[in-house]
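Read the figures in this text as sums done on the coordinates, not as results from a lab. This one's a predicted model, so the numbers in the text were calculated from it and none came from an experiment.
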Structure 1
Amino acid sequence: MTSLAATSKGAATRDAIIERAYEIARFTGLEGLSIGTLAQAVGMSKSGVFAHFGSREDLQRAVLESAATRFGNAVLIPALSEPRGLPRLKAIMRLWFDWGHNQAGSCVLVASVSEYDDRPGPLRDMVMRQEQAWHDALRRAAQQSIDEGHLQPGDVDQYAFELYAIALVVHHKSSLFGEEQSRLRGERAVERWCSAHSA
């Protein structure tokens, strides 16, 4: 086997491990991941899994990275095809609701905040960076809406905070009480928010 083929096979195996770990984490959280359980799930030895991840924390970080990439590909990237301003901002919220609806189990990103908010260390630092990056994306969308004359000038950090709050309550209510009614209320909340801040 050539060096390139071996590298490609190793990368594919690593991706398969992360995929399975991500599926497990949606139901158990990142703290529920263990090398032993994961090795059994993918049909490998523990040492085989350790060959790709030097530690459990490395595995958890890889799953967090994967979750953020999936979220960006499902929500932000498609929304960028919409016109700048309010159409794009509304698309972000709509696709965010879709993301929550399409998650079997829980959203790894949302769950990670509860898991690591009071646990100092590299994982908490990573969760904070991811949260800040998404807050910044919402801020940019709000600022663009102001620049396009769709929204009143205002505190874009506050705008991002309020939009995030709507999405979170839709996520939590959907998990407990069902998707359809929660999403409907979320969509109404977004429309009311846009009307309240309309230019």
Structure 2
Amino acid sequence: MTASLDLSDIETATLGHFLSEGFMAPSIQGLTPERRIFGPALTVRMPSDDGAALVDALAQAQPGQVIVIDRCGDLRHACWGAVTTAAAQARGVAGVVIDGFVTDRSAILAAGFAVWCRGRSPITTKPRGLSGDVNVPINCGGTAVRPGDIILADESGVAVMDPDQAPELCARARQIQHNEIAILERLQAGETLAQITGRAE
């Protein structure tokens, strides 16, 4: 059911009107804010500077998946760059969300690949093969992410949804966005927000 779920018109900020949980830290932002991606999560746990698990994940990745990387608190090493971008694009990956840093920003932007991260670093991970896991429950940006959870990322941030709940949540968000059109029209016609919301005396 979720494989064909279209979230292209859903905004994370709309979900934030009625949900309080399931959002990653606001400091995880898109390199290109105008982008919006969605898809099932391929999770990766990458401790310290060991990048081997990401190499494994890129070999397993399926078209349309969103790679979600738990850096386990590492705030020094970049785990994503030009080469991993090329590998992900070759597998048809929709994008990547990283609780950490990237390098090669110009190359990523030139490739047109969608990346959400905390920032940039010149120091990279190495494929040591000592630790890390693929397709396991992780924590990314303070939010639990399970393999297959639905990821929606846009200009406001990143939301994580249970695949069984995603259709209902998106239907509710879509209705709110539809209702906002009428609210904007009423504001433009001269009504105040207090009048529209019933707070006017």
Structure 3
Amino acid sequence: MANGIGTRLVSGNHNLVIYDRDLQKAATLAKKLGAVVKSKSLGDEIDEEVVILALPYNATLEVVEKDGNLFKGKVVVDISNPLDFETFKLIPKPGTSGAQEIAKLIPDSKVLKAFNTTFAGTLVKGEVDGKKLDVFIAGDNEDAKKTLTEIIESSGLRAFDIGPLESAYVLEELGRLHISLQNKLGNTWMTAVKILP
């Protein structure tokens, strides 16, 4: 997903820094994405206003628990689908979402849910069947959602604000459904959830 989202951000002429515990891995992806992309070690000071956590849910929890102070005041985008892949059930208890659980750990950040219903390959390509990808956003901070919307749309995608962060559970259920359908759709992982007129 870091490659997919990064590809779109580079296409929108955004500055991009790849953070990873393995600096070599970050540098390799940064080089692949283009000369203007930088790399840093996870745990280094974050200068960017927007941080997209392109990690699985459990890894996201680990990062915000360990380095939560680095995200203070930042727009933090959770892209994860918090699934138990053995039972294929959502990990968070009913009445909450993975994004809300993450937000509890970093209360001084502006947490948004987005990108969890898009697949990496479709993001690299930038479209499915000649149509722009739709990215759904849930969050409580209107300015943060506006900032992310501008980034998404300038990167060739279409953004939809679906409401407050408590709506993230809808996106996580939609992500679960989308993933579960891949076997029936040929396991190409090149499908998209799309709003049509």
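Any idea which of 1, 2, 3 comes out highest on Cα Rg over 2.2 N^0.38 Å, for residues 33-80 alone?
On the way: 1: 1.45; 2: 1.23; 3: 1.17.
Once Cα Rg over 2.2 N^0.38 Å, for residues 33-80 alone is worked out for each structure, 1 has the highest.
Taking Cα Rg over 2.2 N^0.38 Å, for residues 129-176 alone as the quantity of interest, name the structure among 1, 2, 3 where it is greatest.
Comparing 1, 2, 3, the top value of Cα Rg over 2.2 N^0.38 Å, for residues 129-176 alone belongs to 2.
For which of the structures 1, 2, 3 does the calculation of P(r) over Cα pairs in 10 Å bins from 0, in percent return 8, 30, 30, 19, 9, 2, 0? Display every interim value, and only then the final one.
Details: 1: 8, 30, 30, 19, 9, 2, 0; 2: 9, 35, 31, 14, 7, 3, 0; 3: 9, 37, 40, 14, 0.
Traced to structure 1.
If helix-only ellipticity at 222 nm (-39500 (n - 2.57) for each DSSP H run of 4 or more, over all residues; to 500) is computed to be -8000, which of 1, 2, 3 is the source? Walk me through the numbers on the way to the answer.
Numbers: 1: -24500; 2: -8000; 3: -11000.
Only one of 1, 2, 3 returns -8000 for helix-only ellipticity at 222 nm (-39500 (n - 2.57) for each DSSP H run of 4 or more, over all residues; to 500), namely 2.
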